[in-house]
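*Asks:* For reference, the structures are reproduced in the following blocks.
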Structure 1
Amino acid sequence: MNYKITPSMEDYLEAIFSLGESNETIHVKDIADKLHVRMASVTEALQNLAKHDLVIYTPYKNVVLTKKGVTVGRQVYEKHLLLVLFLEKTLEIPHDIAELDACKMEHILSAETLDSIIRLMKRN
């Protein structure tokens, strides 16, 4: 990749990926509802993601992740799930707080820190 994926782009890719786990079709409204943002914000984000070949977006049609989009979306989604599990099980943080903190942490933690969290969780 010769471009930087921003935390906002990651959030959209994660949302689309997770919606795709339970839905055959994903619409702008689904993404807006999941992220608690306006549909106009979703449209703008999808246009940006499409420019980076991460989604296939056509107005009034289903949103589809490209191969690259699936890869990035899955990585962010799995990182989020790992962090929630770590916060809940290892640090005994309540689920609602763990969800919020994981959303913030998933964008800033280094690969080394994530690897250390994984090793710690495997020992417990």
Structure 2
Amino acid sequence: MTSFVSQSRLARGAYIAAGCVLVCLGVIGAFLPVMPTTVFLIGALACFARGSPRLESWLLNHPRFGPALQAWRAEGAIPARAKKVAVAMMAVSLMIVVAVSHSWIVPVIVGAVLVAVAAYVITRPLPR
């Protein structure tokens, strides 16, 4: 990882800005079934790790999101409840796409992507 001293202010600012946008998307995803939460927060954590140790620490120690992010960082693990919610929301999202789509190709493509993502999520280990 690049040290904070050698990074330009512009690069650090860009990482912080991207991390903030990803946190906002993650929070929105906590309330909307068609958007993920954890994926955006993992991205935010990666941005904050490169741009701001303070924001990285805040996210890792957040009472709601911190434990899942710590498990991901340490073990690549996803809690069982998060797996169930993620796969269920992917199914809901696919049903919405099927309901609003005017052609068959979009649901097929979205379905294929969601099946691949669901398989990845399901095969991640559980936290110790």
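*Asks:* Of the structures labelled 1, 2, one was used to calculate helix-only ellipticity at 222 nm (-39500 (n - 2.57) for each DSSP H run of 4 or more, over all residues; to 500), giving -24500. Name it.
*Replies:* Label of the source structure: 2.
*Asks:* Comparing distance in nm of label points 7 Å out along Cα→Cβ at positions 19 and 35 across 1, 2, which is largest?
*Replies:* Evaluating distance in nm of label points 7 Å out along Cα→Cβ at positions 19 and 35 on every structure, the highest lands on 2.
*Asks:* Something else: If distance in nm of label points 7 Å out along Cα→Cβ at positions 11 and 91 is calculated from each of 1, 2, which structure is the one that comes out at 4.5? Intermediate results must be reported in sequence, preceding the final value.
*Replies:* Values: 1: 1.9; 2: 4.5.
Structure 2 accounts for this read-out.
*Asks:* Okay, next question. For mean count of other Cβ atoms within 10 Å over residues 75-82, which of the structures 1, 2 scores highest?
*Replies:* 1
*Asks:* Assuming 2, 11, 20, 22, 18, 13, 9, 5, 1, 0 is P(r) over Cα pairs in 5 Å bins from 0, in percent as calculated from a single structure, say which of 1, 2 it is.
*Replies:* 1
Computed from the coordinates by the stated procedures, all read-outs in this text should not be read as laboratory data. Treat the numbers as computed from the prediction; the structure is a model and nothing was measured. Cβ atoms are built from the backbone, for glycine too; each structure is taken alone.
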